[in-house]
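Once you scroll down, you'll see the structures, which are given as structure tokens.
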Structure 1
Amino acid sequence: MVATLKDVANKAGVSTSAVSRAFTDGASVSSKMRKKVEKAAFELGYSPNFLARSLTTRRTKLIGLVSNNFHNPIFLEVFDLFTRGLQDRGLRPLLVNLSDETNPEQSLQMLRQYSVDGVLVASSTLPPEFSMAFRSKGIPVINTFGRYSSSPEVHVVGIDNVEAGRMAARELAQRNYKAVGFLGGPEIATSTQDRLKGFLEEMAKYPLIKISHTFAKEYSFQAGRAEMLRLSKGDVAEAYFCGDDVLSIGVLSAIKDIGLEVPKDIGLIGFNDIKMSSWESISLTTIHQPIKQIINSSIELMVAMFDEPNRYPEARLFPCQIVERGTLRPRP
């Protein structure tokens with residue numbers, strides 16, 4: 001038989017309400033009472049039912065973790081950091097896959113059915129309407145990796161993608177490339193739009209450099225490879241800024257297949273600095289995004305919103321940096 005709260009109360013010689021308080025964070029209970037209850041619970045093999053308790057506390061400790069780009073290996077790291085970080089704080093992640101989802105109302109209805117205490121939208125490609133849909137219903141929401149704004153409508157934690165585009169452009173210009181290209185992810189993604197904007201703004205300072213831009217269908221190896229193979233049928237640039245490392249690795253594969261070499265014939269700079277980029281067979285020069293700091297800050301902000309649900313939306317930005325490896329020609 002499964003031990004109940006009443007069984008623990010009888011064994012410890014206390015009331016059922018005392019047992020309930022002992023297992024409730026922040027409840028008023030002496031350390032002596034808590035130890036007595038915990039000892040009785042351990043001997044009986046009792047575990048508190050958090051779902052049942054949520055009926056009383058009106059807090060499920062469930063956090064909806066929403067994303068849509070499961071093709072990209074970077075999200076293995078993102079989900080690992082998010083789930084461990086939430087669990088370390090006594091919260092429980094509810095992973096939601098919104099690949100190919102276009103209607104935020106369906107997502108909202110599903111997460112409301114689970115009575116989540118908050119939502120973390122971990123995506124740079126979902127439109128802002130998804131985050132706004134949760135906020136409009138009073139659900140604490142944070143858009144991690146979302147689009148930067150000086151006056152955001154929801155909390156945003158991430159980077160300045162426009163500045164990341166400028167960084168890539170400066171890096172290519174400083175290495176004396178005369179024809180450069182931007183190969184981004186989906187054109188509708190705000191991250192793609194912002195990185196391209198920064199790239200073009202910075203490249204405008206170098207009127208002698210020929211500039212082109214194109215887009216892959218998604219942030220994936222296959223999409224990057226397919227787009228590079230398509231480009232190879234015409235004039236190719238001397239170097240490309242790929243809007244994501246996994247795109248870059250697909251491009252690298254295609255370049256080898258058409259009989260060219262990196263960086264001898266074509267240079268590449270990626271974005272994100274995923275672990276695969278450091279593999280000896282890839283050695284991708286890239287822009288490092290501080291994913292761990294972004295995720296930790298997102299979780300800290302979510303916890304703070306429990307005590308201050310009407311907290312004014314803020315944008316938290318983290319700086320990126322160039323990671324030098326082997327896919328660009330050396331600086332002069």
Structure 2
Amino acid sequence: MTAVTLKEVAERAGVSRSAVSRTFTDGASVSESMRRKVEKAAKELGYTPNALASSLTTGRTHLIGLVSNNFHNPIFLEVFDLFTRGLQERGLRPLLVNLSDETDPEQSVNMLRQYSVDGVVVASSTLTPEFSSAFKQAGLPVVHSFGRHTSTPDVHVVGIDNVECGRMAVKELVRLGYKHIAFMGGPVTATSTQDRLQGFTSEAKKHKQIKFSHSFAQSYSFEAGRKEMLRLLNREPAAAYFCGDDVLSIGALSAITESGLNVPNDIGLLGLNDMEMSGWENIGLTTLRQPISQIVSSSIELIVAMLDDPKRFPEARLFPCSIVSRRTLRQQ
């Protein structure tokens with residue numbers, strides 16, 4: 001079955017092809033009676049406008065580059081689901097770009113320019129601010145979701161205060177009576193790891209009665225968390241760990257239980273994100289909940305606004321985290 005053409009719709013409606021084209025072009029001038037006539041003919045024929053052809057007329061592809069670099073982390077299944085649905089509901093089309101192990105933004109910038117995207121969302125807590133700034137310098141509207149907070153951002157940044165999350169973790173562990181605590185971060189180069197460690201260390205130093213330390217996993221993944229915890233168990237392990245991500249915590253949980261120890265009786269675990277898996281009955285991870293849906297919605301709101309006003313002044317939007325108590329920390 002061949003696709004219905006614009007010419008056939010025009011003939012059925014008794015109008016010009018340009019009238020049909022204007023009817024299906026956002027913002028184009030067309031009378032209400034003309035619109036009804038064209039839409040009726042299109043429905044009868046089963047016509048669907050060609051988005052690519054429309055982009056040649058409007059200069060817009062409605063493509064939004066959705067860039068990330070941590071596909072090993074299950075939390076991004078939720079992130080991508082929210083982003084793709086949210087963009088599609090606004091008539092935009094997400095173009096997913098996998099930047100795993102990528103450190104130079106030039107290749108990504110060139111790729112997205114080739115696809116003529118209208119804007120870019122960098123969805124990553126590990127990529128540096130300079131990475132998202134590269135898209136701005138290339139003339140592309142950009143929002144950095146889950147990015148590093150600053151009071152003077154170069155691009156729009158939407159996320160959480162990772163330094164404050166580090167502080168919150170220490171306060172909760174101290175409140176529960178732990179005397180020996182540790183931070184197990186993700187990759188040492190990740191901005192989120194650096195900021196969470198900064199908050200953890202600065203708060204821990206205020207409590208003279210506790211002993212604290214830190215270490216890093218190779219990535220934000222189950223295997224990396226498991227491997228690092230197995231290494232730590234061969235030394236003098238802490239009584240409780242703030243793992244800078246739920247997936248690290250679940251990897252650590254696997255290592256601890258396999259070693260014959262109990263969580264939380266022998267070692268306590270506190271995560272960050274509150275991904276769906278963390279609440280599963282066989283895991284029950286106590287964690288800091290990151291309001292992912294609000295971050296995604298706010299990011300989409302900003303990228304849509306930038307399509308109309310590319311020079312919109314950059315802003316940083318912060319969302320607070322909260323503690324979700326389950327079973328991996330002892331209770332008072």
Structure 3
Amino acid sequence: MKVGLYLTNQHHLTTDMVIALDEQISMVHHIRDYGWDSVFSGQHYLNEGNNQALQVVPFLARLIPEAGDLTIGLGILLLNLHNPVYTAETIATLDIIAKGRLVFGVGLGYRAVEFNAFAVPKGVRAKRFEEYLTLIRKLWTEDSVTHNGETCSLDNVRMNLRPVQEPYPPIWIAANNEAAIKRAARMSDAWMLNPHSTIKTIRRHMRIYRAALEAAGKNFPSELPILKEVYCAKDRTSALEKAGPFLQGKYHDYRRWGQDKVMPDNENFAKTLSNLARDRFILGSPDDCYDQLRPYWEEFGINHLLIRTHWAGMPAELSFESMELLSKELLPRLRAI
């Protein structure tokens with residue numbers, strides 16, 4: 001089992017972002033020194049309400065020199081918002097800075113404010129995602145690329161800047177509905193499972209993923225990642241008390257942004273914390289966390305666990321308390337799987 005830290009680059013408006021960045025660098029030092037495997041972070045534009053967020057590419061570029069041998073991951077880049085030539089050269093650059101230890105995680109997105117800001121109209125979002133990802137692969141691997149699209153025209157060009165990894169960094173596609181899961185099976189090296197779905201939903205989605213892999217003539221991936229909300233404390237009551245307000249705040253934001261409306265099974269994040277947490281969040285003692293995580297590798301074959309243990313508004317010291325227990329008590333057990 002590989003274990004990574006998913007850094008929240010989203011903070012409240014009252015947060016001093018310079019201090020917050022220093023705290024996150026300290027988190028990277030912690031996981032580097034305890035022998036974790038990876039550090040990931042994600043992307044949003046025009047954060048609404050009481051939130052602000054660092055942009056993921058410069059954020060990760062700043063973290064790379066602090067990360068030692070950690071894998072660096074985009075989890076995720078909103079692919080269809082960006083010109084594919086920009087993305088291809090930017091990700092190649094980031095892979096070079098990371099010395100070939102980059103994971104290229106991408107997703108479709110779901111927030112209207114972001115689609116509108118980048119002029120991605122309804123009806124073309126999935127099409128543009130697939131077009132861009134296909135074109136980026138060609139730019140990384142082919143000597144002559146010609147492309148005529150609505151937003152990008154190329155005539156016999158060669159992108160001389162190439163990633164360190166050949167043919168390119170691993171591509172993970174985040175997906176939480178059937179169409180996106182089938183796309184992940186067809187177009188990526190791995191489906192990146194989201195933290196929002198319950199075990200019941202993942203069970204059904206895994207059947208869809210396996211069937212789509214078979215239809216595409218592809219084997220089950222050697223590395224299958226999942227992002228989970230995790231808080232480790234002396235017991236579940238303490239974990240709920242310490243993490244609960246910030247977790248609930250995060251899912252309040254997700255609900256306001258419409259995340260639950262693009263999920264299957266009539267999901268609704270307007271729930272009490274106890275109902276939100278059920279079969280979704282990993283909370284409690286190291287033993288509790290291990291037991292709650294067990295189905296993900298035993299039933300689903302997960303072998304790269306991305307842990308988010310800090311959310312907007314949470315004092316950094318609370319996150320470090322969880323990380324200490326995770327590093328000292330849970331990580332050795334996960335390593336033995």
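Read-outs: derived from the displayed coordinates by stated rules, not from any lab. All of these numbers come straight from a predicted model, not from anything done at the bench. Cβ atoms are built from the backbone, for glycine too; each structure is taken alone.
Here distance in nm of label points 7 Å out along Cα→Cβ at positions 116 and 204 is compared for structures 1, 2, 3. The highest value is that of 2.
Computing distance in nm of label points 7 Å out along Cα→Cβ at positions 260 and 300 gives 5.1 for which of 1, 2, 3? This figure was derived from 2. Matching task: 4.2 is the computed value of distance in nm of label points 7 Å out along Cα→Cβ at positions 44 and 292. Pick the structure from 1, 2, 3. This figure was derived from 1.
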